[in-house]
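What follows is a set of structures to go through.
Please treat every number below as a calculation from the coordinates, not as lab data. Nothing here was measured: the structure is a model prediction, and the numbers come from that model. Cβ atoms are built from the backbone, for glycine too; each structure is taken alone.
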Structure I
Amino acid sequence: MRKWLVSVLLLCALPGLSGVCHGAGFKVSEQGAKAMGMGNAFAAQADDASALYFNPAGIAFLPGIQVSLGALGILVPQTDFHGTTPLSGTPPLDTGTAVVTEHSRRDIVIAPTLYASYALENLPLSFGLGVNATYPLSKSWDDSSVFRNQVQIASIKPINFQPTVAYRVDALNLGVAAGIDITYAMVSLQKSLYSPVIDPTAPAPPFGAYEVGSLGLNGTAIYMGYNLGLLWKPRRDLSFGLAYRSKITLDITGDANFLATTPTGMGAIGLSDSALFPYTRAHASSSASTSITLPDTLDLAIAWRPTDRITLEFDATRTGWSSFEKLEFHFDSPQFAAFNNQPDPRKWRDVWSYKFGAQYVVNPRLALRAGYSFDESPVPDQTVDPLLPDADRHSFSVGTGIGTTLGSVDLAYMWVHFVDRAVHNQEMTTLRGSNGVFKSDAYLLAANLNLKF
């Protein structure tokens, strides 16, 4: 019984680490203000240094030295929930049936970007370096929330380096590119733990939701992948783009710290479940590790310029989220030995996103942009949780570009509306999931300064 209980407790806690792994999910595709203003439909244009992210073959057509400095501000989705959870009610016994309304905390994530490209004068060869944050995540619920046993605070702070080389075949007006992605990420999670039984060593009625303690996790990861790009301009008014990013294996290592706040909690880590004093506490720690395979992505794009002033683009992106099938963890401490290698199914699915963008050049110094995209959610109903209450999403954006002889400034705004997500995956035996409806919206602002030398 002890093995079952602690496995449940920790595997319920650790999916917060999956935030490093996100179509939809939590991948942030807004890596340049010009592209964001056009709904991220940019892989067939790729005509500024942010092409390093959207389609690295684009730098094959950029002359001289070009640098793009930018920042993306994300107002983390204000998620509303209405329904029941395993803790809704009055723990420990009157739980799981009371209907509640909860609101996640608002937060702001700032993700900076730096892109630079250099074209050789005598050869059709270009080099580039991109620095960005593709998988930032921040989600928090109040400490008193009915989701406190699933997540209180979760955050991921990544930084990605992308060195790239591109070659231009002038006879075909074709650019090809290859690069690598090297990412370092810091991960943290905080939550409360509850048990469905009062004594982990001798489970017996009454069943309910008994406080166990508090769990904190901190970890880091370094991973590497590769990317490829192709950009073909068969005519002056038409271009085709193709970009691919590989699967990558994310190896997370860190520390788990558990504070038992009740006799039930002490029993969970193998100590006596009887306390001399009502507020006796005990601490346990262990190193922890897991591996997650993040998805590959394929972008197919076409851009059309019916006039010198108008550009229209459509992109389709496939994300292979079926690579994220489960979570499985290893703990080194003997106190945690019974928790090892307990798989937690995720069963995400491959998804597509569709992006439409338009630009109108008013004059050489001013461009106006607008875009729309639709992203399918990879998260099946059985694994939707308060850490990532994902849903199909509609994104609407507007932007502008202000040009000078030395470069330009790009600004963009995006509203992301998540379709209401109804879930029915509440499990009282594991105190996970919920029955109800999640509602979310996110707001993004981006700015880039583009310089040419």
Structure II
Amino acid sequence: MAEPAPHTPRRALHALRQGADRVDAATPASRDRAVDALRAFAILGVVLGHWLVTALVADDGTLRAASPLQHLPRLAPVSWAFQTLAVFFLVGGHVATRSHASARARGVPYGAWLRGRLGRLLRPVLALLTLWTVAATALLLTGTPLVTLHTLVKLALSPLWFLLVFAVLTAATPLVARLSPLWPLAVVAHVDLLRFGLHVGPSWLGWVNLAAGWLVPYTLGAAWTRGELESRRAALVLLLGGATATAALVLTAGYPASMVGVPGHAVSNLNPPTLAAVTFGLAQCGLALMLRERLRAAMRRPLAWAAVALVNLSAMTIFLWHQTALMATTATALAAGRLPGLHTVPDGPDWVAYRLLWLPVFALVLALCRTAFRSWEQGSRRRPAGSGRGRSRVVRVHRAGDGKAARATRGVQGLLGRTAEDHFRSRP
């Protein structure tokens, strides 16, 4: 007989804790949990930042992109908190250089190592491109205005520029593993001097910073691997030096205060990266390095660690689909009329308040996208014949005769257990 309903939440919570304990127990003692925590925070920072500063305004039967930063410049600090790409490149450089060194020590050829790294990075892109090719074709055939179609496709595919740069830097890891961050920083400074100081050079010159700008935190990650950033003093120098330089550039050199692009502004700190964006990234990296010990302590808590493992397992899926989740919610809800915080012009504090209420809805839709497309990131995992583990535990628990509480218990335990196994088998 099924147990009383009041016991179900308690049993589910107990199952969640048991699953988290399994994740914790499956983690090798040598694993630096702070690295995974920083990667998760960087990805979630970008996601929340985009959800807060990206608006789709419904106007005369079309959807156009807008930003509250255009109307509410006092919200610029939001971009300081959530533009966390530098931390992701810091972690990426650290993990890639460590992984490459380990592969060389084991005799793994560069080509095989690179295929493994890029496979996990680029497989989720195929799912995104496939769905949006079909969606864009359907929208075009049904008479969707070109302005709306351009807005949606541009937002959906905008994360791909990041992956392209990250893939190039990953491929160049053996070449930049010992490169000092001062060299790409000097390139960025010279490019900005020519662009904004001397007003000379070709129109494409700024795009040199797309590689050089993100190479700065990437090579900082390599320096971390070499043990050059272990001291608290090094992290403090990065934090204070980067923050001071950024403040000076914004206050005296005319750089925008926002660390993301703002529609209508002549200069974007992010597209391509400016010197202000790079120095701000140095400050973020310094703060991240200073927080390592606290993060390691926090990640000893099984529930916190299980949450970080879940995010890391689908990091690229979450990053690639978060704009689609926003647009799907916006387009679907448009059937109910122009809703505040979703379809209205982001020109006041009321819009901000309503947008905060929409964030849980975006998160729910993103969770559905993660469930549907996470297998593209994880890839197929063949199990030995006769292992008895060919079917998913999540599927097996839905058998007739099981009580609801028991199904919830084993479902959560199975999901978290598989997450731990997959996460630690496939990622360094």
Query - Read-out distance in nm of label points 7 Å out along Cα→Cβ at positions 70 and 238, computed value 2.8, structure in I, II - result: I
Query raised in the report: distance in nm of label points 7 Å out along Cα→Cβ at positions 86 and 222 was computed and gave 3.7; which structure, I, II, did it come from?
Result: I
Report summary line: If helix-only ellipticity at 222 nm (-39500 (n - 2.57) for each DSSP H run of 4 or more, over all residues; to 500) is calculated for I, II, the one returning -22500 is structure II
Query - Per mean projected area of the Cα convex hull in nm², the highest-valued of structures I, II - result: II
Report task. Determine which structure produced the value 2.6 for distance in nm of label points 7 Å out along Cα→Cβ at positions 270 and 310, calculated from the coordinates; the candidates are I, II. Result -> II
Query - Which entry (I, II) yields the derived value 3.0 for distance in nm of label points 7 Å out along Cα→Cβ at positions 158 and 294 - result: II
Query - At a computed 14.4 (mean projected area of the Cα convex hull in nm², for residues 62-261 alone), which of I, II - result: II
**Report entry** At a computed 14.5 (mean count of other Cβ atoms within 10 Å over residues 110-117), which of I, II
**Finding:** II
